[in-house]
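Derivation of every value follows stated rules applied to the coordinates shown; laboratory data play no part. Computed from a prediction, not measured in an experiment: that's the story for all the values here. Cβ atoms are built from the backbone, for glycine too; each structure is taken alone.
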Structure P
């Protein structure tokens, strides 16, 4: 199993709107891509009026990630309205081999 992790930053006042936007775009794309085992979206409010956003998605393998991300799986995937929300737009994402877990993902 492979974990794909992306991080960005939004204005804290946009939390609810961004959550709904991602659920309808990236979340739908994650869960409709064969080989996706699930995803999570995390928010961490910072003291400066911004919120760090992290998305985690779990995949059976690299080929499944390609089905979502394209040939260069290291590149972040963005959507048309992302510029409206994102204060930071990292170019790359991280991938991690999951070697142990107590989560019921991939059972």
Structure Q
């Protein structure tokens, strides 16, 4: 798993390049998110388009990444595939995060 970051306006886009966020990579994900978002401003858009699977450890790592952001920043999600979307809906975490169908839709809404 690799995290690739870019910026559009004041929105930091973090794309997860890998098929899974699970117990095997959750700590690496959380640490990577902290490293690339630390000291920045604005909204963080997490692009999960390539992620096919997420377990409770992965979900916990995403929540931890959100909590690591300063209080004036927020984390939103985009590109959830059906299995990942189902995890967020079943755990009701879709009510905690802004969830968008695509990165483009998120960027349009956030601007």
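If relative contact order in percent (Cα under 8 Å, 6 or more apart) is calculated from each of P, Q, which structure is the one that comes out at 25? So the calculation was done on Q. In this comparison of P, Q, the computed figure 2.2 for distance in nm of label points 7 Å out along Cα→Cβ at positions 4 and 76 is attributed to Q.
Out of P, Q, choose the structure whose coordinates give helix-only ellipticity at 222 nm (-39500 (n - 2.57) for each DSSP H run of 4 or more, over all residues; to 500) equal to -11500 when calculated. Computing helix-only ellipticity at 222 nm (-39500 (n - 2.57) for each DSSP H run of 4 or more, over all residues; to 500) on every structure in P, Q gives -11500 only for Q.
To test your reading of the models, identify which of P, Q gives 14.5 for mean count of other Cβ atoms within 10 Å over residues 12-19 when calculated.
Label of the originating structure: P.
Given a computed value of 19, 16, 13 for semi-axes √(5λ) of the Cα gyration tensor in Å, which structure among P, Q does it belong to? Derived from Q, not from the others.
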